[in-house]
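Coordinate-derived values only; no laboratory data. The structure presented is a predicted model; accordingly, all values stated were derived computationally and were not measured. Cβ atoms are built from the backbone, for glycine too; each structure is taken alone.
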Structure P
Amino acid sequence: MGDIPATMKAVVLKGPNEFELQEVPVPQPTGDEVLCRVRAIAICGTDPKIVAGKFPGMWPPAYPCIIGHEWAGEVVELSDDLKASKKVAAKYAVGTRVAGEAHKGCGICLNCMTGHYTVCLNYGDNASGHRHYGFTSQGAYAQYIVSSVKSVTPLPDGLSYHQGAMLDSAGVALHGVQRGAVKTGDAVLITGPGAVGNFSFQYSKASGARFVAMIGRGPRLEQAVKMGAIGIDYEKVDDPVAKVLELTGGIGVDCTVECAGTQQAIDWAIKATRKGGRLVMNGLPTSTIEVPWGQMTLAELDILGVRANPNTAAPALALMASGAVTTDGIHTHTFPLDQFAEALATFVERRDGAMKVVLEP
């Protein structure tokens with residue numbers, strides 16, 4: 001492996017809320033994998049829940065483990081199998097700057113064969129070829145990561161590693177907008193002005209929405225308003241849904257992208273979407289949600305789930321590179337990897353208006 005060291009620094013999760021920076025072996029690429037030097041990794045909203053042990057036995061399947069999946073870096077080594085392919089070796093040559101995504105499907109199940117690899121039918125079965133980096137497979141809170149070439153995309157010129165680390169959030173947002181079939185002239189509502197919500201606003205506008213309203217509060221909502229969203233601060237208005245109906249002549253929006261995952265936000269989303277409209281569920285509730293199925297049935301709403309960011313890496317990065325979508329105001333804080341605890345607390349507690357927090361290994 002040439003100048004690549006035998007060991008690396010990594011944040012090792014030893015149990016719920018128990019982690020430390022350790023020296024661990026650098027992984028070796030095999031099969032369709034490349035070894036990448038991680039240059040930037042962003043904290044995802046799911047990561048604090050994994051750290052706290054909210055998904056016992058699933059994320060992670062066992063301890064100790066290395067989590068983290070929103071990363072960008074550079075290729076430093078290819079597997080022997082990849083070196084044998086001239087086209088692949090050229091595309092992912094040593095030094096290629098890439099952004100990673102979390103999912104790699106088994107490639108052989110029905111869902112993978114039809115492009116839906118984030119809902120792979122062999123999820124969690126690594127022997128099948130499935131990988132979910134940072135969840136069921138080694139993640140990127142480390143100096144190096146091995147990844148399938150199916151899960152890395154070359155970074156366009158002009159995009160930084162920090163911007164590349166936003167790909168997961170941006171790709172999830174784009175997938176949600178695509179699932180909602182947002183088109184020219186649509187009225188769109190976003191509930192939850194976090195990173196995915198702010199990116200959802202931008203991709204909705206890039207898709208031709210005539211206006212995008214955002215329900216939220218605080219600095220995150222202010223950021224969306226700065227970029228052109230119609231802000232609805234639920235702490236300052238009596239009824240956010242009434243404001244949405246006012247904007248749409250009492251009809252409701254064509255599409256709502258729900259990015260908060262709370263009971264209140266989901267209630268707003270259902271009530272603010274017009275009859276025959278689309279409701280995209282991009283938030284991930286961690287508690288039981290009561291849903292008015294009768295009301296939704298009679299309104300003939302299309303309810304669309306979102307699982308990660310399948311097939312969105314290239315277009316998401318292209319729109320970022322073109323300037324149509326920006327990470328400005330979304331990436332708010334940067335820390336070295338050895339300050340993971342401080343970075344995590346900054347993210348969770350939203351210190352100083354934190355939205356996306358990036359670590360540099």
Structure Q
Amino acid sequence: MSFDLNKLVRDNIRDLTPYSSARDEFSGEARIFLDANENSLGSPLVKWYNRYPDPHQKDLKKAISKIKGIGTEHIFLGNGSDECIDLLYRCFCEPKKDNVIICPPTYGMYEVSGNINDAEVRKAPLLARDFQLHIEQIEHLIDEQTKLIWICSPNNPTGNSMYREDIETILNNFNGIVVIDEAYINFSKHKSFIQELPDYPNLVVMQTFSKAWGLAALRLGVLFASADIVAILNKVKPPYNINQATQELAMQALEEVGQVNDMIRELVGMRDALIKVLENVPLVEKVYPSDANFLLVKVRSARNVYDYLLAKGIVVRDRSNVQLCDDCLRITIGTEHEITALVRTLREYSKK
């Protein structure tokens with residue numbers, strides 16, 4: 001494989017002079033800030049929120065670096081993983097010219113963002129028997145204009161992890177960028193691909209604070225890649241894409257790794273227990289294996305079951321309209337009280 005990042009990045013992005021914020025134009029420490037046209041009298045909310053946040057999130061990246069064991073130059077922070085997805089398209093895919101490959105059923109924003117950025121989205125559906133990558137089909141779809149391959153592992157909505165050797169095969173034989181979305185990796189026993197970054201210059205790994213860290217409302221996505229790829233993303237991102245409150249609260253969360261690990265163990269335990277319970281509910285036809293904090297469950301007449309649950313105030317996700325997920329519901333692992341109510345309601349429906 002011959003990977004050349006300069007051949008992948010769009011010409012206008014390569015030549016782009018990024019916006020220089022007020023805070024980019026000085027170095028060192030300062031006491032008085034009269035450079036950014038902020039309200040110097042403060043804020044009705046929190047004293048320091050009248051100031052713009054650090055555009056480079058230096059302290060937060062240092063904290064993430066210590067936990068992940070990777071240098072800050074390899075870390076990019078997005079306003080949710082969705083911003084990271086969008087920026088990868090904007091940096092590497094020429095509208096109406098380039099294409100990407102997705103592997104449905106998978107996270108829907110890969111396709112939506114591709115359509116927004118006017119890139120051709122080619123589909124290599126997962127193998128029906130086990131929801132694994134169809135390597136031959138992916139290879140068939142690749143051409144000179146293929147810039148990105150999106151792989152969600154553990155996958156949403158199926159919950160399974162992709163075979164590591166299959167991902168490595170793609171990394172070793174594709175001259176474009178391979179994006180591995182590891183949003184649910186904390187609930188899996190499989191190793192992250194972060195430590196493989198030195199071996200694969202074409203590898204991008206995405207994680208998030210929305211799932212295991214329980215901070216979905218803050219909208220904080222984390223992308224790990226080569227320093228060169230991160231530098232390109234930094235050229236294009238808005239100057240203050242991560243707000244001050246998010247940076248502060250994420251820093252606090254990173255000090256509570258033990259508590260987060262306890263929650264992960266509890267959720268995984270409830271997930272595994274729920275699998276056994278659901279397998280004995282008459283309307284359930286199959287519970288698919290999961291490395292995530294949710295289960296994909298095949299039931300009889302999924303839409304009717306969904307509507308019945310909704311009438312009882314319980315919201316799950318009907319995935320029946322998604323490829324390979326006929327009559328399937330996606331069920332998040334809730335609290336013990338929520339799961340008990342779910343199972344009771346499913347049993348009520350079964351007796352109808």
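Comparing Rg/Rh (Cα atoms, Kirkwood Rh) across structures P, Q, the highest value is found for Q. Looking at distance in nm of label points 7 Å out along Cα→Cβ at positions 32 and 168 over structures P, Q, structure Q comes out largest. I have 1.00 for FRET efficiency 1/(1 + (r/R0)^6) of positions 56 and 208 (r between Cβ atoms, R0 = 41 Å, to 0.05), calculated from one of the structures P, Q. Which structure is it? Traced to structure Q. A value of -10500 for helix-only ellipticity at 222 nm (-39500 (n - 2.57) for each DSSP H run of 4 or more, over all residues; to 500), calculated from one of P, Q, originates in structure Q.
When distance in nm of label points 7 Å out along Cα→Cβ at positions 40 and 312 is computed for each of P, Q, which one produces 6.3? It traces back to Q.
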